[in-house]
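Listed below are the structures to be examined.
Please treat every number below as a calculation from the coordinates, not as lab data. Just so it is clear, the model here is predicted, and its values are computed rather than measured. Cβ atoms are built from the backbone, for glycine too; each structure is taken alone.
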Structure I
Amino acid sequence: MKDGVDFDFVGVKWVSSISHEKDLGRALTELRRDVRARLGAPADLLILFLTPHYEADYERVPEAVAGILSPALFVGCTGTGIIGNAREIEDRPSVSVIAASLPGVDITPFYVTEPDLPTLDAGPDQWHRALDVDPGETPHFLLFVDPTGEVPFDPRPLLMGLDFAYPDSAKIGGLASVLRENCMFMGDQLLSGGCAGIALQGNIGVDTVVAQGCRPVGSPMTITDCDGYLLSGLDDRPAVEVLVELYHTLIEQDQELLQRSLHLGIASTGLKADYGAGDFLIRNVLQLNHEKGTIAIGDHLERGQTVQFHLRDPESAHDELDLLLRRYRDGTEAEAAGALLFTCTGRGKHLFGEAHHDSGLFQSIVGEVPLAGMFCGGEIGPVGDSTYLHGYTSSFAIFHPLY
């Protein structure tokens with residue numbers, strides 16, 4: 001069983017397709033018929049996502065893709081669930097591909113592990129050499145990360161380095177979510193650990209939409225006392241006292257949410273009169289210590305930061321994504337050609353109680369755009385001018401030709 005969507009604009013063409021065949025060879029053959037019939041040309045880029053049901057066949061994937069689909073560049077990644085064409089498959093064998101014919105686009109693959117990365121005090125030129133990606137014609141980066149391979153890999157230093165060395169570039173991606181059975185593919189290689197990346201330059205724009213699934217409660221405040229991850233002062237008052245006071249102002253439903261789904265938003269911009277969706281980096285509230293008067297937060301804090309408490313529930317997650325997608329649609333003149341979605345394993349049916357929520361909402365608002373992706377163990381995308389590793393987030397990369 002397969003399903004497909006395509007886009008064709010002045011030689012640029014994207015197509016996406018998905019198969020639920022349990023046999024990998026039959027799945028790829030089915031995808032080949034669908035993709036080749038609609039792409040009409042050899043693929044310059046093919047990205048494949050597959051579930052762990054095919055673990056016994058991982059070693060066959062590069063050769064099979066080369067023989068059956070024959071893309072110029074192939075990259076792939078495993079996920080506990082995958083996405084294709086407004087369909088999110090979380091509970092059965094599936095293979096999803098998105099393929100593109102990209103005239104005027106230079107595509108540079110790279111693979112890095114922790115020892116390959118320059119130190120964070122290295123100059124931009126050292127990052128350019130490490131990735132072999134020239135910054136001259138603004139590159140945009142797709143990042144597929146395996147954090148649990150033979151050598152564990154923390155992507156955050158890479159993200160900081162990319163922001164430093166390529167400040168005008170989009171960086172978006174996700175962490176493979178199959179844990180010990182994780183696998184990434186690039187060309188004819190199977191990769192364990194590290195980051196398999198692609199830099200896209202030339203006739204391509206990459207827009208991002210990052211929905212973190214929360215809504216604010218209370219008012220923005222300033223951190224006046226903290227120590228690393230421990231928050232102890234807000235607006236010159238004890239932080240725990242402020243939170244307890246906020247709890248008593250909330251309706252019963254939100255009081256229950258605060259006890260099990262509380263987060264802290266850290267403003268990504270300077271002081272503003274009004275903060276809204278997309279203005280805060282959302283981080284988990286990990287622990288409340290009444291005796292010490294501290295709140296442990298899942299990120300490093302600094303005095304003077306503007307913060308606001310947030311809650312997450314299905315309605316908030318829906319409303320935020322709906323708002324951000326409509327804002328994107330109404331604010332761009334570009335015609336979306338293809339898209340990738342990196343969404344958290346904590347979203348999908350687990351959060352919304354129904355399948356296909358985020359990808360379906362995307363296509364209902366942005367349009368019938370070829371779409372593929374995966375459920376991730378962490379999502380990569382920008383908030384403000386910096387790129388972060390997120391949780392409970394949907395990160396979209398939206399591609400369009402520049403000319």
Structure II
Amino acid sequence: MRNSRRGAVDPFIVMDVMEAARQAEAAGRHIIHMEVGQPGTPAPAAARAALARALERDALGYTVALGLPALRARIARLYGDWYDVDLDPGRVIVTPGSSGGFILAFAALFDAGDRVALGAPGYPSYRQILRSMDLVPVEVQASAENRFQPVPDDLAGVDYQGLMVASPANPTGTMLGRAALSDLIGAAQAQGAAFLSDEIYHGIEYEAKAVSALEISDEVCVINSFSKYFSMTGWRVGWLVVPEAQVRQFERLAQNLFICPPHASQVAALAALDAHEENAANLSVYTQNRQLMLDGLPRAGFDRIAPPDGAFYVYADVSHLTSDSRALAREILDEAGVAVTPGLDFDPVRGGGTLRFSYARTTEDIAEGLRRLRAFMAAKGHVIDDPDANP
């Protein structure tokens with residue numbers, strides 16, 4: 001049977017790393033997972049309990065396409081709680097994860113051949129989903145001086161019908177302040193382009209609160225998810241906030257593409273929004289892990305790093321060690337038993353000289369991973385002090 005051109009997208013390298021790590025574990029090795037952006041904690045206890053109750057009394061069939069009204073209303077209230085934004089629940093669309101949100105937004109906002117600007121380094125599935133939909137990802141190289149976030153000058157002379165940004169960003173954890181985000185929204189709107197804001201790491205911030213695009217303009221599309229802050233990756237439930245005039249456009253597509261988001265996940269997500277103590281406890285673990293990484297990575301020889309503002313990643317420049325980050329990541333997995341992600345996933349141009357380290361797992365795992373990385377780098381002659389010292 002023939003294949004479509006749309007299906008000829010690049011692999012998601014981190015998933016390949018996960019599979020290699022799984023194979024190593026199946027062979028009996030103990031692997032420390034610093035490759036995947038997945039919390040090591042389960043969904044909040046209140047979410048699991050709410051679903052257990054629902055399973056006893058409800059068939060959990062289809063919901064309406066836009067999601068459970070109670071969940072949409074509670075998400076809208078979150079914007080008041082977090083950002084002091086008075087949001088109409090009618091603008092909230094519950095989706096099958098943020099990935100379903102990307103598909104829905106791209107289908108609703110763009111026609112085949114439209115060009116969507118993305119900052120690089122950035123989340124690789126943006127460009128692959130765009131390509132699979134006959135859209136054109138236009139990657140602009142964001143500079144280290146701007147902490148790898150795009151600025152309007154990066155877009156000068158670029159033809160684009162959409163602009164997508166992420167703050168906090170994957171893989172860097174950097175955030176856009178209000179002025180910087182406002183400048184990008186203004187640049188897109190002056191171009192007549194749609195502005196999409198990926199805010200799935202909101203809630204995981206350290207020294208300053210992330211700014212939502214909805215604090216600046218109603219004429220934006222915001223993508224968010226329960227995967228990260230709420231520890232619900234496998235539940236596949238996210239949401240969009242779109243301008244009121246476009247809700248029906250999104251609804252028609254959602255009806256046909258997905259019918260509805262998973263009912264069970266929506267029940268759990270509604271309860272997760274009120275699991276304040278558990279969510280805060282998870283954030284405190286990420287905060288501790290972040291400090292371990294900022295202290296331990298330089299001592300392991302990975303000293304070209306910048307503190308992340310949010311999310312749970314450190315993006316390291318390893319260009320002095322290799323021009324093939326994929327080979328280095330494989331070597332680290334094979335010899336140190338630590339899974340890390342090569343930067344080629346996030347930046348095909350410069351990513352051969354970068355690695356992403358995730359610190360989403362337990363503090364014990366992070367400490368052990370840093371100890372192993374120190375030993376690995378010491379064996380390569382890149383660390384001169386005791387590799388068995390505490391990270």
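Summary of values
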quantity	calculated
Parent structure of the calculated result 0.95, given that FRET efficiency 1/(1 + (r/R0)^6) of positions 261 and 293 (r between Cβ atoms, R0 = 35 Å, to 0.05) is the read-out and I, II the choices	I
Label whose coordinates, when helix-only ellipticity at 222 nm (-39500 (n - 2.57) for each DSSP H run of 4 or more, over all residues; to 500) is calculated, return -12500 (choices I, II)	II
Comparison of I, II by distance in nm of label points 7 Å out along Cα→Cβ at positions 253 and 285 - largest value held by	II
Computed 5.5 for distance in nm of label points 7 Å out along Cα→Cβ at positions 69 and 317 - originating structure among I, II	II
Structure from which 19.5 was derived, mean count of other Cβ atoms within 10 Å over residues 37-44, options I, II	II
